[in-house]
Structure P
Amino acid sequence: MKRFYTLLFTIIICGWAYSQDTFSIIAVDPATGEVGSAGASCVTGVGPMGIIDIITDIIPGRGGVNSQAYVCIPNVNLQNAMIRMEAGDDPSMIIDWLINNDACSSQNFDPAFRQYGIADLDGTMNPRTAGFTGNMCDDYKEDRQGATYSIQGNILLNQSVIDNMEDNFNNTAGTLADKLMAALQGANFPGADQRCLAAGTSSTTAYLLVYKADDEPNDPWLRLNVGQQSPGVEPIDLLQTMYDDFLTTGDFDPFPGLKLYPNPVTDTLMLSFNTETNIETMEIFDIYGKLVLTQKADQTGGNSIQLKVNTLTGGLYFLKVSKGNMETTLKFVKQ
């Protein structure tokens, strides 16, 4: 397992049908083959999972998609976009396909409510980008592409959010992760998502995700996630602290040796780990963010824990493992 952790807090998760997610960037690095995504939003009701698993997905070494603005849960349009990318479609082709084949029923299958950003690398490592903003997305709205990135946002205070994100990305030296973090800092001011203006923050939740070219799909090189924060707490500041800590600690892994199997699972899920991991709590959430199972982490039996999941219905779930002020989230499928 690589750098894959999250900041804990005490917000209650509730079910929800769709979200108007706000500002994000998806980008590639032709020199390294890295693909990354970063974003933030003033949504409520998403709890500790935030928006990272809702609006973005990445194929290591190939490209990624951000799908936001009135998304369905699960985000079927994002899932379909990744299928098209796997099939070989370029970003513009994927956008055209999504517009003609909208699969989200929250707004009567109307692509006018959607917003997309896509960046990928072709077979010779040339970057390609594309974006789309439906006319029913809430103002201020815009998507903007450069050679290696797509930036998009809605319910923004004004155009300066996109301007600042783009300027920071283009004028920051360093890795793709450095540039993505800088892009988010460009939107770190009250009301960047205008719903958070009264709270004095840019947003309520933020994330940073980077895959190296040879990473496995479920094992990114870097995954930092700040879930929903209380009013007045700036998630981009918290994300910056986490990123700075990551740069300082290098190979530090707060959950060494963590593995989840079998996946998919029918009856019993096994969580294995190194003896020094010291897991404290385990919680399982469904795709709507609802807490469906909690289990104390009894490590007296060695370096593995059994979780009985036979009572769960079939589908995608998220296992949140925590200790102290750190947590990580693993995906699994219940058959």
Structure Q
Amino acid sequence: MTADRPIRVSFLGDTLIGGEAQDVLEREGYDYAFGGIRHLLDDSDLVVANLEGPVTQRAEPGAKHDTGRKRYWYRAHPDSLDAMRRAGIGVVSLANNHVLDYGPEGLLDTIEALDARGFEHCGAGRNRPAARRPVQVEVRGLTFSFSSAMQRYDIYVAEQVYAGRDRPGPERLSPQRLSQDLKRGESQRGVRVVLAHWGRNYRPVNGRQIRLARNIVDAGADLIVGHHPHVPQPLRLVRGVPVAYSLGNGLLGTPGRFHSGRPPYGLVLTVDFGVDGSVLALEVVPIKVDNSLVNFRPVVADGAEVGPLLRELLDPELVWGEHGGGLRAEVPAQLAGKMLALDDAGESIEP
């Protein structure tokens, strides 16, 4: 690694090395899950993932309201975290709708297990101040501040999922609170990343996400990476700030619901930063995540089969070229940065 090499940070979508994959993982080992995409992460200085569920050995799942639709409970064994560390994951987001699947105690088990293995985490905690608190990581001299929050959903308000003054849970997404948190770090040189759990499962990007993205950019974010829909959604520059609306699934131990034309892919996003924190390049590699086909071991998708999808997803303002199984675009200085005044019509995405 040379000193002048860009600082590389890679992002994975919904990730949990457990769940219905547990039997396979106990037979093959936890590193098995990374075998098909490990090479995509090897050159990264840091890997960030959304940890889509608790890491606990508790047997009793938490209660969920009966909504007339199938509900899901996720869980991973603490040993799975060692494989995540070996793959380079150092920061995880906990702001999601599954982090309380095994109750508040399961969340506290998760935090204890992460702390014991040296992970940084954000987005959920034993109360709202802890859930809200950003985490800072220094990577080759550049400071990254990660904040994470989950969009407000009526069902999770009713179930009291969100963290409260004295209640464990995930942080609820509020642009106003994010603005306060991001401005606290304005005096520090670095990159402010917001990890947003938002949108609707297996649906295209919607107007609410687009409005929230603009609000978060205005609040001071330098990069927004989204998850929750389980399918990939567009990557756009919003007022010069990269916004990946959804990376889809990463390594997730669930069969998924890839039918009726739902794309069975996730995205691995890698961002190259300059030493001053500027975004130099974006790289997107599509991965196959339909576990009925890949058996809980995602692999790089063939370029020919996902070419039309990528053309639809990736920002047309940038020039994308083939690179390492995916597509890469340099970000010209005149396009990067929040000071660029873009026409709102140029940012719009059809839901």
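For the reader, a short list of remarks on this structure follows.
- Top of P, Q by distance in nm of label points 7 Å out along Cα→Cβ at positions 49 and 257, largest first: P
- If distance in nm of label points 7 Å out along Cα→Cβ at positions 145 and 313 is computed and equals 3.0, the structure in P, Q: Q
- Volume of the Cα convex hull per residue in Å³ derived as 123 - corresponding label from P, Q: P
- If FRET efficiency 1/(1 + (r/R0)^6) of positions 97 and 305 (r between Cβ atoms, R0 = 35 Å, to 0.05) is computed and equals 0.25, the structure in P, Q: P
- Per distance in nm of label points 7 Å out along Cα→Cβ at positions 265 and 297, the highest-valued of structures P, Q: Q
Every number here is computed from the coordinates shown, using simple stated rules; none is lab data. This one's a predicted model, so the numbers in the text were calculated from it and none came from an experiment. Cβ atoms are built from the backbone, for glycine too; each structure is taken alone.
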